[in-house]
Structure I
Amino acid sequence: MSCLFEHSSITAALALAVSDLYKYHCRPRIRPDLTQRTAMQPTHILLALLTVTIWGLNFVVIKIGLAGLPPLLFSALRFVFAALPLVFFIKRPAIHWRYLIGFGLFQFALQFSLLFSGMQLGIGAGLASLVIQLQAFFTIGLAVLLLGERPLVTQLLGALVALAGIVLVAAHLEAKATVIGFLLVIGAGLSWASANIVTKKIGKVNPLALMAWGSLIASPPLLLASAVFEGPAAWHNAFTHFGWISVAAVFYQSYPNTIVGYGIWTILMRKYPAATVAPFSLLVPLVGMLSAAIVLNESLEWWKIVAGLLVLGGLALNLFGGRLMLALKARA
């Protein structure tokens, strides 16, 4: 019954996300309002929550998929099937090649080669879903340095509150992680943050085309890295034992996680300041831990609940603190 509920929930979520992407792609090409608002529309908040749910479930999928596939090959297959056959039906986004290459390398190739390798080297699904969320803070820092964005005081305070929750989880889980794996996942977070900055520089673009062509850019270096570092023997073993679980893992990686999730994320990163959007990713560890508890029978200790409350509190302060301050000033 839980599997049926999970399947129906994901199906409904994907239908909503695909509908949003379709409407975005087919609407008249009116220049978007690039005013840097900090208050998100309710529909966009729901889409951000859908995205982090897809991404949170993804860490369980990765852990299951790595049981049958080496990390670099797994990542390469993900982007091969995310690109094909879409690139034959969708025109290349009308952006400079350097931005497209930068997006494909930072958002996809580098981030996920580091993440998958880190998880293969001992980082658990829960800890990986946590550590990579350092990208939110990397993004805010890079946006200040490179884009001149000025986060609100309440956004910075919210980030500190959420960071306290992340530190609490890290303090209880760090013994399970290898140092190299831990550093690789941190590197994945920095790569994701770099991709967020590239996304802001790209500006107006069809997100579905960006996902498909970015995946195409990511595929060759990942296949080459897998051939060099994992070798033909690992490929032979993987394809010899390539069963339905591996098929399902690659499918989830390619379509819900890559095309839908990153398509929505790209829209939001273009429309709002990085300091407003990036902290949503702090919810990913909560979804990851909860799904790991349900699917993988991992325990859900008290400190995970406390950490979750801190993360949610920090996100609420980040999203609504500015409006609260304006309301208080209006009454004064």
Structure II
Amino acid sequence: MEAKLNMRKNYKVVIVASLLTLIISSYMLYNGLKPETRETEVLINHYSALAYFRGGAEVKKDNPIWPNGSFVTLPVYSYSLTPEYRGEFYFTTSPKSDVDITVETSVVYFYEVNDVPVWKKVYFTATNSSKGEIRTIFEINVSDLKSRINDAQNSFGVFLGKTGAEVIEKVKYSGIIKGREVDETLTFTIPVDVQSTYYSFSTLNETKEFTIPEKRIINVPKPFYATLIPAAFVILSAAFLIASILLRIVYKDVKFLEKEIEAAKRDRLIKSASFAKIPETNLEKVEVETVEDIFKAANENLEHIFYDRDKKVFFFVHGGVLYYCREK
């Protein structure tokens, strides 16, 4: 009740303070709810470079397995039946664009020790150009390639390491893809296994992704208290504002509220006292000015307060003295 009285007496101050708090907390809540963004750089796909290599060999000799002249694709090939290998290399971009493409195809054979090249020779090389996409087809006499490897190694006279061969596809392309200029050089290597009784070519199916940086605006999550605390202040300030306005409307006269408070206080005091008739006695009598004072005196002297409902008097006896206070 005292809080209500203070709010009623100072309702103008309470309204102004509540309004200011409401405005500030509402602004903070608005900022807390508004997404926070920042600029960041992300990599997005620009285009893809696609390359594959495959091939096979034509049967050059009558045999009980395949018809002479047929084209076969096998994991391993025989020198006697399929001495020549036909390879096909294909390259393009996705999305397909009108770029200039040049492919240099080389077949090399080498000798190495512990993966370190000792010597390397070029057996075959060819260059082709096209736009948008390119397909290169070539043939290799692998029997002849094997003879070249053996001759070179016999001349070197050292047989510690291993010999081998590989197809090297060097691709250069330039132009415009998705509105951006590109100028790239890629190299693809296809190992060739050349053994004494057979040979084999590896296949290739490779996709290389190219990205470009792009600036984007992303939302940054805010901590939960960025909205929780302002929301609490909004609710509290709104409650104080409404309460102060209602108190001003209900209790236009402050004295009426003061009487309510006094009545409530009186009811509490009466409930804490015991009902009794004030004794008619020759004891010395002392009148106490206020009800609060008589209760304070009773507490200090460890005495209990009594209340005479008919005469509306609080009283207690201590040390042969009757202390009393008339309810005003």
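Here are some notes:
- Which of I, II yields 20.2 [Kirkwood radius over Cα pairs in Å, calculated]: I
- Taking distance in nm of label points 7 Å out along Cα→Cβ at positions 54 and 318 as the criterion, the top-ranked structure out of I, II is II, with the highest value.
- Given 13.3 for distance in nm of label points 7 Å out along Cα→Cβ at positions 86 and 278, calculated: source structure among I, II: II
- Ranking I, II by relative contact order in percent (Cα under 8 Å, 6 or more apart), the structure that comes out highest: I
- Label whose coordinates, when helix-only ellipticity at 222 nm (-39500 (n - 2.57) for each DSSP H run of 4 or more, over all residues; to 500) is calculated, return -23500 (choices I, II): I
- Test item: FRET efficiency 1/(1 + (r/R0)^6) of positions 134 and 158 (r between Cβ atoms, R0 = 41 Å, to 0.05) calculated as 1.00, pick one of I, II: I
- Look at distance in nm of label points 7 Å out along Cα→Cβ at positions 198 and 294 for each of I, II: the largest one is in II.
- Winner on FRET efficiency 1/(1 + (r/R0)^6) of positions 78 and 166 (r between Cβ atoms, R0 = 25 Å, to 0.05) once structures I, II are ranked, highest first: II
- Top of I, II by distance in nm of label points 7 Å out along Cα→Cβ at positions 70 and 270, largest first: II
FYI, it's all coordinate maths here, none of it is from the lab. Fair warning: this is a prediction, and the values are worked out from it, not measured in the lab. Cβ atoms are built from the backbone, for glycine too; each structure is taken alone.
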